[in-house]
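Participant: The structures come next, written out as structure tokens.
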Structure I
């Protein structure tokens with residue numbers, strides 16, 4: 001009797017396994033397409049900082065420099081290019097009164113997914129080059145808000161990934177150096193074509209990316 005029951009359970013289990021639908025996870029997208037980096041790439045936006053140029057490349061390290069309308073250097077960002085995307089490593093300002101910032105670990109910057117609603121939560125340390133070398137714990141939340149068409153003065157871009165970044169200091173931040181919430185639209189093979197904070201909205205007006213000129 002017990003043997004017959006055991007055999008029946010085995011047959012039932014085999015039948016159920018045969019009925020289970022296997023769902024393959026879609027392959028990971030190439031997130032570096034949405035934030036390409038090549039020395040000499042240049043971008044001009046309608047809002048501050050106005051112009052951005054990839055001014056230096058050393059192996060997988062890139063520096064992007066921002067300029068105002070008068071050609072004055074406003075800020076620098078250092079990025080690390082990895083197999084799974086682009087990460088923000090350092091942030092510095094042209095204003096000597098503002099400290100440079102180093103992030104440990106480096107913060108994700110390029111979109112990691114094209115699934116609307118997908119989120120990332122990163123806890124890191126922000127090290128400031130002030131008089132006391134301040135260490136500030138931060139939390140950064142990312143969310144994929146949309147995949148949509150975006151039209152700017154530089155043209156119309158399909159399949160742009162809209163990413164929300166919410167930056168929260170875990171303690172007394174003192175002078176805030178990064179906007180608490182930033183929205184960026186990343187176009188494939190171009191990069192950031194639009195950005196928005198509570199204070200400003202900027203759109204791409206022209207660019208040279210990988211030898212291609214927009215518009």
Structure II
């Protein structure tokens with residue numbers, strides 16, 4: 001069997017009892033980063049062989065997972081943090097499993113997306129954009145496509161690009177409030193709400209979820 005297992009965003013206590021049991025029963029665990037996987041497994045006192053499921057090698061990695069499954073192995077698939085399939089190669093794995101008619105099971109767990117929507121108080125409907133394209137032109141076109149819908153937007157962003165995103169939002173929708181959620185569940189968790197120009201600064205640390213409120217919300 002193949003299991004897609006949600007793992008903590010940062011606080012290792014956010015692991016479910018079912019996830020612990022499945023990790024203990026695994027023959028092999030697929031992960032994005034062995035360093036991050038080992039940190040969690042060491043905390044749980046679980047020792048298992050690790051293989052990769054990375055975006056850069058997703059075709060060969062998925063083929064390896066399927067091969068192990070066909071050998072009768074229990075394969076547990078994790079991501080660096082949160083739910084596999086959300087902004088990581090897990091979505092590609094699921095498409096390949098469905099195409100091949102291979103059964104799999106999802107063990108739900110923490111999600112930065114769900115946590116951000118809850119903390120921000122964002123009303124439905126909203127759209128999850130994940131990580132925006134790296135190139136500025138494509139990022140701009142993506143925002144210009146969704147901002148006119150006047151619904152909430154949820155975006156993942158790293159510390160080196162969040163300032164550029166806020167500057168772009170200040171240009172495209174300066175009147176819409178933004179929630180900047182940093183390092184969710186971690187020691188330095190922080191949530192700040194304001195207009196884009198109020199949130200722009202010289203440097204940022206940590207991983208971010210950016211919520212763009214629709215007009216008239218976020219007050």
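None of the figures in this text is laboratory data; all of them are computed from the coordinates on show. Model, not experiment: these values are computed from the prediction. Cβ atoms are built from the backbone, for glycine too; each structure is taken alone.
Participant: Among the shown structures I, II, from which was the value 18.6 of mean count of other Cβ atoms within 10 Å over residues 41-48 calculated?
Facilitator: Answer by label: I.
Participant: Something else now. Using distance in nm of label points 7 Å out along Cα→Cβ at positions 73 and 129 for the comparison, can you identify which of I, II gives the largest number?
Facilitator: Largest one: structure II.
Participant: Any idea which of I, II comes out highest on relative contact order in percent (Cα under 8 Å, 6 or more apart)? Mind dumping the intermediate values first?
Facilitator: Numbers: I: 17; II: 21.
Largest calculated value belongs to II.
Participant: If you don't mind, another one. Out of I, II, choose the structure whose coordinates give mean count of other Cβ atoms within 10 Å over residues 81-88 equal to 16.2 when calculated.
Facilitator: I
Participant: Once distance in nm of label points 7 Å out along Cα→Cβ at positions 65 and 153 is calculated for every structure in I, II, which label goes with the largest value? Before the final figure, lay out the partial values.
Facilitator: Working: I: 2.3; II: 3.0.
By distance in nm of label points 7 Å out along Cα→Cβ at positions 65 and 153, the leading structure of I, II is II.
Participant: Can you tell which of I, II yields 8, 29, 33, 13, 5, 6, 5, 2, 0, 0 when P(r) over Cα pairs in 10 Å bins from 0, in percent is derived from it?
Facilitator: Matching structure: I.
Participant: With helix-only ellipticity at 222 nm (-39500 (n - 2.57) for each DSSP H run of 4 or more, over all residues; to 500) coming out at -10500, pick the structure among I, II it was computed from. Mind showing how you got there, number by number?
Facilitator: Working: I: -3000; II: -10500.
Corresponding structure: II.
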